[in-house]
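Below, each structure is written out as structure tokens.
Please treat every number below as a calculation from the coordinates, not as lab data. All values derive from a computational prediction rather than experimental measurement. Cβ atoms are built from the backbone, for glycine too; each structure is taken alone.
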Structure P
Amino acid sequence: MRLINVQSLELEEFSGSSTPPYAVLSHTWGEKEASYGEWIQRRTRLMRLRRPGLSKVFAMCKQARTDGIQYAWVDTVCIDKSSSAELSEAINSMFAWYTRAKVCYVFLRDVNHHTPGGGDFSTSFQSSRWFTRGWTLQELIAPRNVIFYSAEWKVIGTKSTMAVQLARITGIDRMCLQRERRPDEYSIAQRMAWAASRSTTRDEDMAYCLLGLFNIAMPLLYGEGGQRAFRRLQEEIIKSSDDHSILTFDTNLSNNTLFADHPNTFARGPRIHTNFTRKITAPFSITNAGLSMTTPLIQTLSPFWVLAVLNCVEMDVDRDAKRAQICLPLFGKDHKYMRARSPVCLISRPLDDGGIGIQDEIPDLGPQVECTYLISSFPKIYSAYGTEMDTALKGFEADPSPAAGFMITLPRGLGSYRINRAHPANALRPDISFFTPPMDQLSQFSGGLIVFKDSNVTPPRQVALYLGLELNSSKQFLLDWVCRLVEVEAEVSAESVKQTAEILQRQHERGLFGNSRKHYHHLGDSIAAARTRFPTLTGEPSKEVIMVEVVFEAQSILEEWDDLDFNT
């Protein structure tokens with residue numbers, strides 16, 4: 001590690017424990033930056049003293065002398081960038097170098113203490129280019145002591161005293177800025193989100209500037225392209241982390257559904273937290289065929305569509321930190337899948353009581369059994385199963401698109417139950433696991449019935465699920481919905497199912513289901529919960545979706561939770 005002796009202005013080399021206390025400079029690069037070659041030539045650096053790239057290095061050394069610090073490190077002059085090996089070592093070590101620095105001076109050349117025309121200084125500060133650059137992210141987080149200076153080298157404030165303002169500008173949690181929490185205590189998605197709005201001059205540097213933030217070391221391959229470099233970063237992270245939040249990027253913003261193209265695809269990142277459960281997250285890894293995962297899978301009515309339950313949650317800080325489990329929609333067959341973009345790329349499934357009384361009975365209807373499966377790329381999965389999957393893949397297209405519809409999920413599977421009948425029959429789409437009852441022109445309400453039949457018992461057991469929607473007067477927006485389980489006779493006809501559906505819809509219109517349990521119903525050994533609501537990106541197969549969870553083994557779920565409560 002080369003350091004500038006702030007007295008002699010000569011470069012000296014140190015390593016390991018022999019490295020003396022030093023200051024570091026954080027800045028944004030301009031057109032005429034100083035270089036290692038210029039600095040080692042005393043005559044050259046003195047002749048070009050007034051050039052901005054050199055003058056800020058001299059000013060930084062002067063400040064270090066004032067603060068009683070003998071040495072300083074500046075990236076422009078302390079790294080010989082003509083050596084690719086030295087550059088690679090420096091970039092892989094940079095986070096540690098900033099962490100060990102006694103102080104970090106942040107020079108904001110575009111922030112003046114006296115703004116022209118009497119402009120607002122606060123606006124000038126938060127609009128600084130420094131907050132938009134990729135490399136300055138680690139330069140803000142890593143050092144303990146950070147002091148901000150204006151273009152006149154006057155103190156603006158410190159990271160500690162300005163933590164609240166800095167958190168608002170950068171999106172980085174205040175506790176991280178004040179070193180009350182380490183960066184590795186935040187989920188991968190949260191840390192990616194910190195870099196989402198930042199950029200670098202060279203595309204590859206958008207990955208390389210994050211190495212220290214994730215405690216990763218890897219070779220630098222300039223020329224490989226930004227997407228490839230960012231993919232390599234994610235592969236290295238997966239090798240050392242079991243954090244599923246690395247998969248919570250928006251596939252609609254990425255050319256590749258297996259890996260993110262850029263940190264900006266982690267738009268939901270600030271709300272994504274690791275879910276600390278009673279069991280260790282199963283390992284997952286990169287293979288030559290894709291990503292090998294082991295998680296619970298939520299089944300649907302479609303043989304090609306499942307939801308992978310990730311071990312991370314979305315926290316809604318505006319609603320008392322309510323938690324929602326992140327699920328990945330997957331398309332495929334035989335435990336080989338690809339990420340889906342329809343109806344959405346991520347589903348947040350509520351875990352905490354949303355005012356519907358579920359928490360008092362059953363906190364979670366999700367599957368407990370884990371499955372091992374492969375997530376691969378679209379070309380690999382489609383070439384293997386495309387002909388079979390086409391109906392499901394194209395089934396999400398809808399014109400015109402209804403305001404709302406129900407997505408049917410089976411967290412514990414169908415078991416011995418099968419769908420017997422539905423009304424209206426054309427409202428049920430098993431290929432995409434959707435039920436969209438049509439609207440009556442004279443009513444704001446619509447509803448329908450799905451009848452499930454268990455033929456493995458004598459006499460056969462049947463249970464019907466009523467699903468109803470309430471729209472606004474223009475029938476463009478969803479106001480509310482209801483799910484209701486109903487026992488039906490052993491033998492049902494299309495006419496009797498229609499009559500039952502019409503009776504239930506009239507009860508729905510009259511408000512006879514009450515308000516406390518409209519989204520949840522427990523009947524015998526069956527449970528239906530409809531507490532997940534989300535909009536679709538394209539409005540297909542409906543503008544809004546209500547995810548319905550149907551379970552036919554309520555007693556076993558109750559016993560599971562009794563056991564967990566007993567063992568806690």
Structure Q
Amino acid sequence: MGFKDLIGLGVDEKTQKLRDEAPKFEHVTWYRDPGLRMLTFYSCVLCVSSMGTGWDGMYMGVVQNFESWNDFFDKPEGSRLGLLVALYQIGSVASIPLVPLIADRWGRRASIALGFILMAIGSGLQAGAPDYATYSGGRVLLGFGNSFSQIASPMLLAELCHPQHRARFTTVYNCLWNMGSLLVSWTCFGTSYWGNDWSWRFPAILQGAPGLIQLVILFWIPESPRFLIAKDRQDEALNILAKYHANGNVNHPTVQFEYREIRDTIKAEQLADNSSKYTDFLKTKGNRYRLIVLFSLGLFSQWSGNGVVSNYSARLYINAGLESENERLIITAGKTILDMVVSIGCALLVERLNRRFSFLFATGGMFLTLIFWTLTCGLFEQHQAPGANNAMIFLVWLHGVFYSTCWSGLLIGYAVEILPYSLRAKGLMFLNISVQIALLLNNYLNPLAFSAWEAPDKDSLYGGNTWRLYLIYTIWVLGEVLFIYFMYVETRGPTLEEVAKVIDGDNAAVADVRLDSVEKEILTNEQAERVSSVDGKEVHEVSPSKV
């Protein structure tokens with residue numbers, strides 16, 4: 001094993017063969033192509049779904065800085081605070097099993113629309129809540145609706161995108177979590193000067209705004225061609241592929257290749273098993289592997305220390321000696337900007353970097369950062385070492401940078417790639433279940449850990465033991481690095497359908513469609529049509545003389 005294999009830059013023989021055999025599509029420039037310009041706009045609209053999750057993830061962390069919010073809810077701490085934050089995840093877990101039923105039966109767009117409507121209602125309840133119970137109900141409804149849009153949006157995005165752009169868009173999708181986080185950070189910084197209940201109610205109102213905007217535009221966004229083919233609506237699927245990938249040319253080689261590969265692959269999957277079931281994840285070695293990786297993606301994405309920063313940044317920074325509300329808000333907003341820039345920048349490079357390398361680099365970096373984060377926190381809490389608190393804040397930022405290089409984007413992008421069409425909706429459901437369970441435990445247990453290990457004298461901050469919480473995360477993240485190294489396969493290169501060969505090998509239900517064969521067939525048909533046209537013209541010209 002060489003050094004490249006050790007750090008994830010190497011590629012196994014099977015994946016390299018698939019890369020070599022991958023179709024070489026005609027290069028397109030999206031802004032020069034009317035169909036792709038419109039599709040890019042629709043793709044950006046679908047990506048906004050991720051902002052809603054990022055908005056709530058940071059909202060509950062930021063509003064804890066507001067005296068008005070703490071006074072309204074009687075300064076919640078411990079399990080009461082944990083429950084209030086976790087209600088979003090409770091609602092989300094409750095609705096997750098319903099998403100595949102709607103997405104696979106009535107389409108991806110129906111699931112997204114339902115999610116937006118529920119989130120808008122939940123946002124209104126949360127913003128106008130007269131008491132704790134109504135606020136709690138709004139949070140549950142927000143989470144309940146979020147699952148419908150958060151699972152179906154990346155599916156529709158991946159299934160609509162041009163092959164040249166799919167990896168970038170599915171990776172950028174989850175990076176917009178940081179955009180939602182950024183917007184709420186700066187919104188709350190501005191409303192913090194109001195000094196009343198509207199300082200936290202106004203951001204709650206805005207939480208439903210992106211969904212309402214998307215709901216209007218969703219009417220024009222086309223349905224997934226893969227969903228349409230699965231429902232025997234082949235002509236509609238072909239026309240959508242042609243309209244947005246080749247400006248209406250149904251005979252374009254890229255369109256014909258996509259259409260035939262999708263059609264034949266779905267047909268092969270349906271012949272193998274007439275209906276997709278949850279138990280399919282247990283039937284084959286490849287599907288069992290997918291299930292394990294999906295759960296690991298969900299757990300690792302939330303249990304790497306990032307949950308402490310997003311939902312409990314106020315407690316973290318107070319323990320680091322930052323008493324000023326505005327100072328904490330500025331630091332939170334600044335970190336969010338950095339995370340967003342790094343995550344989107346790395347997402348745009350996704351086709352240049354191996355997936356395994358990205359995961360190992362990000363997770364290994366977080367592990368090293370957590371070691372020093374734990375040490376500096378202990379030095380500050382136990383010995384009041386000068387500058388240790390500032391070093392800890394820097395390490396919190398550095399930890400976020402490492403997380404953003406990979407986990408912000410590839411959480412969804414990698415999951416979509418390893419799932420075949422027949423299991424994609426159900427697979428993303430399992431991914432979201434693991435994410436929401438991880439968040440639920442995070443949001444409930446982290447405040448308990450803070451309450452148990454914070455300094456007894458909060459004015460001096462001396463004698464605290466919150467470093468123990470970070471030590472737990474450090475040990476856990478080391479386990480993540482080892483799991484990723486031994487379990488995650490490389491998926492960069494093959495098409496969305498052909499990735500199945502990396503996992504299932506010879507048992508993969510993938511159509512054998514070659515781009516060069518499609519191009520030759522189209523060329524032959526065009527030549528035949530030209531000959532027929534010329535022959536028809538000659539017959540027409542000669543026939544009058546024969547009369």
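Data for the structure
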read-out	value
Source structure (of P, Q) for distance in nm of label points 7 Å out along Cα→Cβ at positions 131 and 451, computed value 2.2	Q
Which entry (P, Q) yields the derived value -25500 for helix-only ellipticity at 222 nm (-39500 (n - 2.57) for each DSSP H run of 4 or more, over all residues; to 500)	Q
Test item: semi-axes √(5λ) of the Cα gyration tensor in Å calculated as 48, 26, 20, pick one of P, Q	Q
Top of P, Q by FRET efficiency 1/(1 + (r/R0)^6) of positions 411 and 467 (r between Cβ atoms, R0 = 30 Å, to 0.05), largest first	P
FRET efficiency 1/(1 + (r/R0)^6) of positions 251 and 307 (r between Cβ atoms, R0 = 25 Å, to 0.05) - highest-scoring structure of P, Q	P
Winner on relative contact order in percent (Cα under 8 Å, 6 or more apart) once structures P, Q are ranked, highest first	Q
